[in-house]
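Q: Next up: some structures, all given as structure tokens.
Nothing in this text is a laboratory measurement; each read-out follows from the coordinates by a stated rule. Because the structure is predicted, anything quoted here is derived from the model rather than measured. Cβ atoms are built from the backbone, for glycine too; each structure is taken alone.
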Structure 1
Amino acid sequence: MRYLSTRGEAQERPFCEILLEGLAPDGGLYLPESYPRIDAATLARWRPLSYPDLAYEVLSLYIDDIPAADLRALVRRTYTAEVFGDARITPLQPLAPGLALLRLSNGPTLAFKDVAMQLLGALFEYQLGRLKQELNILGATSGDTGSAAEYAMRGRRGIRVFMLSPHGRMSPFQQAQMFSLADPNIHNLAIEGVFDDCQDIVKAVSADLDFKRRFSIGTVNSINWARLLAQVVYYFAGYFQATTRDDEVVDFTVPSGNFGNVCAGHVARTMGLPIGRLAVATNENDVLDEFFRTGTYRVRGSAETHETSSPSMDIGKASNFERFVFDLVGRDPARIRALFGDAVARDGGFTLDAAEAARLPGFGFVSGRSTHADRLATIRHCRQQHGVLIDPHTADGLKVALERRRAGVPMLVLETALPAKFEATIAEAVGFAPPRPPGTEGLEQLPRRFEVLPADAQRVKRYIADHCAA
């Protein structure tokens with residue numbers, strides 16, 4: 001299996017080379033040269049597998065430069081009941097007939113990012129050990145990626161983490177999870193701006209190829225293909241839990257800001273998993289909803305990016321969206337360069353042409369939008385009707401799922417985090433604070449270690465240079 005860049009100018013490379021790199025040298029995102037196709041016989045064979053064994057089967061289709069025994073051992077060490085609190089790793093929680101949550105918040109930081117990030121940490125450490133190299137990870141977070149990455153990478157040999165977050169824009173719990181870590185290989189940088197400013201800095205640093213090579217810069221954001229690949233697995237796991245036959249169709253609703261989580265669903269669907277629809281749920285920052293309704297992708301600037309009660313989705317530029325559009329336009333890198341390299345940079349967006357717009361429905365996407373009032377009402381409804389307390393992002397997903405349900409087709413809503421991470425919003429919705437998981441009591445009172453920096457890529461580069469060996 002070789003990997004190519006969406007912008008077509010980078011050399012095709014094997015998995016282990018792109019694992020540590022993230023963004024391609026031409027500014028594009030890596031994708032496999034083709035998606036493996038899964039037939040009914042394979043689905044039947046995979047159905048009874050444990051989560052670690054299912055993960056191995058999916059990953060091994062894309063990773064052929066790690067010995068099979070090593071890959072299987074890595075996966076089995078990662079996906080354990082001890083780490084995720086449940087041997088199923090991503091258990092299904094029924095709410096009503098034909099409606100369920102896929103629980104993805106069982107990991108160390110109580111958010112769906114752990115499912116992929118724990119594997120990414122193991123893969124990084126394994127590959128760096130083989131190469132006898134070190135890696136400086138540069139990431140951006142709107143809330144949950146940062147803590148998931150830091151908890152996955154803390155204490156790992158040969159790895160330092162430099163995590164950018166929008167100063168003052170995360171929930172108190174999210175901030176405390178990150179900033180309270182005292183591990184010397186973890187560096188938290190609070191950027192004076194919004195998430196998209198952090199994301200732009202990561203891309204700018206990655207685009208400086210000399211700096212990137214000199215300081216061995218890698219990424220853990222969902223622009224890293226390995227992280228997105230790990231997320232593909234739980235679509236299969238959710239499907240098998242929700243069905244009894246391998247020809248049944250299932251719909252998924254995915255709360256989304258950066259398009260990474262739902263892009264994994266697109267990959268699973270393209271592979272042949274019987275997904276009917278992928279419903280994209282946004283908050284007030286509705287870039288993706290607008291696109292799927294109108295065919296126009298319009299980036300929001302910092303001033304237009306709303307600060308909401310589902311802060312992990314406060315994103316005005318969906319970085320993973322380029323991967324889907326690459327497939328939509330027939331994998332034409334020249335068209336991607338024109339859309340993302342030119343039109344987005346010059347005009348702040350683009351509109352699909354008639355032929356592209358005509359192809360869009362064939363990919364199974366629908367969308368919807370949620371507001372603060374909607375998520376409060378959905379949190380209350382879910383607790384009153386089903387006895388289940390959900391976080392604000394999952395509420396965005398459930399609200400859209402209820403609008404997009406189809407008779408006779410199971411709808412699975414991807415849960416994103418535990419409600420404890422968003423105490424103020426939960427209390428506003430139901431009148432009491434959500435329960436704290438063991439070990440998180442008093443988290444916000446712990447000492448914090450972070451640095452505030454302006455939204456300036458050069459300042460971030462200076463910080464990295466000052467805090468790591470070249």
Structure 2
Amino acid sequence: MVMQYLSTRGYQAASSFSDILLGGLAPDGGLYLPSHYPQVSSEELDQWRDLSYAGLASAILKKFATDIPPSDIDQLTARTYTAAVYCNARADEDTARITPLRSLETPGDLSLILQALSNGPTLAFKDMAMQLLGNLFEYTLAKQQAELNIFGATSGDTGSAAEYAMRGKRGIRVFMLSPHQKMSAFQCAQMFSLQDPNIFNIAVKGVFDDCQDMVKAVSNDLEFKARQKIGTVNSINWARVVAQVVYYFRGYLSATTNNEQCVSFTVPSGNFGNICAGHIARMMGLPISKLVVATNENDVLHEFFQTGVYRVRKSAETLHTSSPSMDISKASNFERFIHDLLEGDRDRVRALFMKVETQGGFDLSGKPGSDGDEFKRVAEFGFTSGKSVHADRLSTIRDVYSRHGLMIDTHTADGVKVAREHWEPGVPMIVLETALPAKFSETLREALGCDAERPAGFEHIESLPQRFDVMEADVAAIKTYIAAHTGL
């Protein structure tokens with residue numbers, strides 16, 4: 001039976017995995033979700049414990065991409081998840097495991113574990129999904145004898161991960177928006193130093209949310225999208241979310257010895273894509289106790305998970321912080337969770353997110369005048385949250401380095417700080433690493449007085465020639481730019 005996909009907002013034409021792979025948003029502006037979450041049995045979990053990362057990715061992808069021959073999925077994941085691709089591990093990590101665990105501390109019956117997700121080519125967790133996405137895109141385009149113009153937005157790591165995954169891919173161009181002068185110097189250099197002719201970097205005068213709004217505006221222009229063959233690699237792309245589901249299963253299976261045990265995950269989060277994958281894993285039956293959302297000063301998600309109010313901030317209210325990849329005030333993946341929270345009521349989902357566009361948010365607290373009372377059900381899904389600010393990041397970086405000799409990046413520090421607030425006795429707490437600390441040397445120097453060690457090949461990346469265009473946050477102008485560089 002072929003798994004079918006439907007929009008969170010009610011668009012009724014069911015689609016297969018391959019149908020939605022290249023497109024991003026549904027025609028009604030909603031996000032795609034499967035008609036049901038496939039369940040994973042205890043027997044399957046036992047069988048998966050000894051699989052390689054590629055084997056585990058294949059097993060999970062086969063549950064969602066039922067229209068792709070299983071042997072082709074095996075080949076795609078085997079080509080993606082290799083020790084050669086994920087080779088930037090620290091000396092004490094096992095690259096063959098792709099996402100090794102490291103125990104940070106075990107006070108009493110409490111356990112805090114770091115899951116390394118940043119061993120890929122751009123030193124950030126986005127590589128875990130993006131490398132697979134690049135191979136899936138190339139595979140599907142070859143089958144269809146088609147081409148694709150990827151249009152995306154990044155707050156720091158998605159852009160470089162996408163560009164490194166797509167560079168040189170036949171039939172693919174990448175147009176990537178980023179907030180001008182609001183990423184770290186390393187992040188900028190990773191993207192802007194690429195000279196591949198199929199890569200186009202556009203620095204937008206504004207914040208990430210301005211970039212993201214432009215991507216959605218272009219995606220919602222269905223005629224332009226079709227003519228220019230526009231697709232997306234942002235976390236609104238379902239395939240990318242599915243690829244992220246894999247490391248939740250790997251983290252659980254590595255941290256436990258039997259399926260009676262539970263774990264919790266703390267996830268640094270701005271756009272809700274990373275932790276949305278954890279939500280999906282939990283809905284599939286993975287024994288997850290808590291999913292802890294860790295935000296920085298841009299605490300829109302923290303506010304919702306504490307109050308039931310989702311209040312989007314305007315661009316001028318979005319703060320530029322030392323964990324810049326989380327400087328987001330409109331979480332584009334949040335709609336998928338709200339769909340599940342509302343038990344699949346697509347009419348209400350559409351109404352709530354139209355209210356986000358027109359009034360800046362919605363209220364599910366159940367208080368008089370609110371839009372509903374579903375906030376009372378949030379705990380059923382395991383969600384809770386915490387907030388970390390710059391002083392917390394500095395303190396956590398110093399503490400982890402002093403006690404464990406380990407440097408962590410600023411976003412991971414947000415995660416560790418919040419994780420310590422939500423420990424449960426007897427339940428391992430896994431913090432998802434966001435990036436290697438070398439990407440944020442400015443704050444590492446402030447915290448520790450020294451730079452983080454850089455993997456080979458990245459020693460002087462900031463000094464490389466850079467190629468990018470600076471533009472205003474203007475949808476019409478970006479459409480003109482894309483058309484001029486595609487010739488379509």
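Q: Tell me which of 1, 2 gives 21.2 when you compute mean projected area of the Cα convex hull in nm².
A: The read-out was computed on structure 2.
Q: Let me ask something else. Of structures 1, 2, which gives 2.7 when distance in nm of label points 7 Å out along Cα→Cβ at positions 388 and 444 is computed from the coordinates?
A: 1
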